[in-house]
Structure 1
Amino acid sequence: MALLSCRFYSETLGMSTSMTVILPQATRSQIGLNNAASSGKHKTLFLLHGLSDDDTIWARRTSIERYVAELGFAVIMPNLHRSFYTDMEYGEAYWTFLTEELPAVARSFFPLSEAREDNFVAGLSMGGYGAFKWALRHPERFAAAGSFSGALDIAARAKEIEAFDRTFKLIFGDKDIRGTDNDLLALLNQPNVQHDGIKPLLYQSCGTEDFLYKSNTAFRDACQKTDYELTYSEGPGGHDWSYWDEQIKQFLSWLPLGK
């Protein structure tokens, strides 16, 4: 595997930004790893960070590079700051950057597949919210999506946590999030007429001691009333990297590869 730190200019954000990238490399003599790589364009996982982190955090805190080695995956880990993966009311157009510019730029740099069945998105906490929002709003792009300890009931979260008032106001303004395209619970019931009703498979996990556990059960319960296929997992665990390291491994083994 190759691990790259990529710095590039974003036309959408009007500034330089970064992404950390894992690219597959087939090797025969490397000790301790069984690396695989396709001869064509690579299957791709877009992996999103949480509120206090950046594009480097998954590679620093987990064994993601080792976990994807045998799968021959490319992993794109972008830096989106404290944006909640949203076009901010008072700030930059991070949603547009994530969903439009980033994939185009990454595919111009690296041999990444554009096929829906070869693309997946996942994230933790704020990134879990971003991953599910991307998959629900663009089901034609992803075969599956994963959320680990995601901030999934964002409308309730915005009202509950005074400490994040400034962050939420910069992102969402004074508007009620409930029922908008930024509300995952509303997106679950949005008719998908444009794309013939196709839906990505969803993987959701949260520790029972996590402060976002209530947000996760709210999403789970809402999702189970729809025809989305949701795999839900919970167990002992908090909002920490020991839990997320295990969950990203579980997610990768769960992925519908070849389907």
Structure 2
Amino acid sequence: MDPQLLHSVTDGVATVVIHHPARRNAMTAGMWRALPPLLADLAAEPAVRALVLTGEGGTFCAGADISTLRKSPDTAQALAVEAEEALAAFPKPTLAAIRGHCVGGGSQLAAACDLRFAEEGALFGVTPAKLGIVYPASATRRLVALAGPGTTKYLLFSGELIDAERALRTGLVDEVLPEGELGKRVADFTRVLVARSQLTQAAAKEFTNGRTDRDAYWAEQARGSGDTAEGVAAFLERRTPRFTWSAPG
């Protein structure tokens, strides 16, 4: 099978799989180009309430395909940034499910997700210093926001890999699961996400990503949605709420 992005939707959760096992799921130019329109299509699908990004087999993503970088490094970096920004802008909760290597462009994609769950044994690295590449400002800012300036400088200055436990300790990942338990944990947690209010999630995502000038907009959305009344009624009646507000694509 050619390098590609596979996707499926089950019970409100879209799963996007980076599929290039011959190169440890390295991203080709075609894969970088394919990600933004795929995300746009999934965002516009009312049935999709959360998204999981993962890699085929035992590796998340080993970065950009080096042959792509050799042909046109500037174009390859521009495509990676466009894909990263599209993932960060996805209007519903996103979660990176990480096994094995999450390196270079893989770390760039993982950092653009809202949450990152990793399996024990996963390795993380940001390796442009090994290739003489200037890491994009957008990706650098996301690393700083997640792991702080010290860890960001360690990763970018050295290009060395860190293990999942250190990634957890520094904030680069949110949970580390024993081998064999990542899939179940991701499935269980995304069921929680799907059951919660998309209104709350969308507003929280915007605010935590730095846009804090739309309180009036979100107050209006809350008043018109009926989600608050439904949530309170469900709590008092001890039943599962049926939220109806849907994030725009």
Structure 3
Amino acid sequence: MMTLPKTPSFRLDGKRALVTGGSRGIGYAAGLALAEAGAEVWIAARDASRLNSAVETAREAGLKLNPVQVDITRPEDVQHVIEHLPQMDILVNSAGLARHQHFTDVSQENYDAVMDINVRATFFLSQQVVRRMKSAGIQGSIVHISSQMGHVGGPMRSVYCASKFALEGLTRAMAIELGPFGIRVNTLCPTFIETELSQSSLADPQFHQQVLSNIKLGRLGQLEDVMGPVVFLVSPAAALITGTALMVDGGWTAS
């Protein structure tokens, strides 16, 4: 008699997750989605008032998020925080920064600021979390929130693209090194998502239309569009997926 395969679970009950940039935007949506899927979630950000507001809003909706105030650009602070948190099964690196200028106008200050958060902070925070995963024998999952701009170029985005392409390379190298320990590493690559941070760019009618012309599905992304993919990537349903990028771009990179 045939043995039927069983659909893997998308649930995260009993798992612990840390989400950086978790007080707003994609990071906050990711934290909510993981909590809804059953995980115990810690959201990290610098601004205490934003963190407390995010936690309270979630609580009113029946979801528990634990606040972690930390500046992820300070490795010594990150190490202290990670050492005092429970062991994590899941890490979602959502903290990020964009400063859009023409290539010839980019200052060293803006270059350093974007790279410091998008690449350096992500690298060393992940390092701290992975060390604890390995020491505890945890077969965890890491998701870096990258971008479609980690796969294509774009005007006024030389530094941002460079940082996201770097993140894609980091992901593949991490996946190779951490695969033997059962730790999976992937990126999630959204198109333009309507958030507080994207409002100023999308307020320009010409730019708005340019963006829509590249999205084959003909609409901007919403926070809900990233919530399911985040849960999928860290769940047992994605158990054989590592070292790859999940495009959530409405078809932008299809051509």
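If distance in nm of label points 7 Å out along Cα→Cβ at positions 118 and 214 comes out at 4.4 when worked out from the coordinates, which of 1, 2, 3 was used? Derived from 1, not from the others. Between structures 1, 2, 3, the calculation of mean count of other Cβ atoms within 10 Å over residues 182-189 yields its largest number for 3. A value of -12500 for helix-only ellipticity at 222 nm (-39500 (n - 2.57) for each DSSP H run of 4 or more, over all residues; to 500), calculated from one of 1, 2, 3, originates in structure 3.
Computing FRET efficiency 1/(1 + (r/R0)^6) of positions 14 and 238 (r between Cβ atoms, R0 = 35 Å, to 0.05) gives 1.00 for which of 1, 2, 3? For FRET efficiency 1/(1 + (r/R0)^6) of positions 14 and 238 (r between Cβ atoms, R0 = 35 Å, to 0.05), the value 1.00 is produced by structure 3.
Values in this text are rule-based calculations from the coordinates and carry no lab data. Small disclaimer: the values here were computed from a predicted structure and weren't measured. Cβ atoms are built from the backbone, for glycine too; each structure is taken alone.
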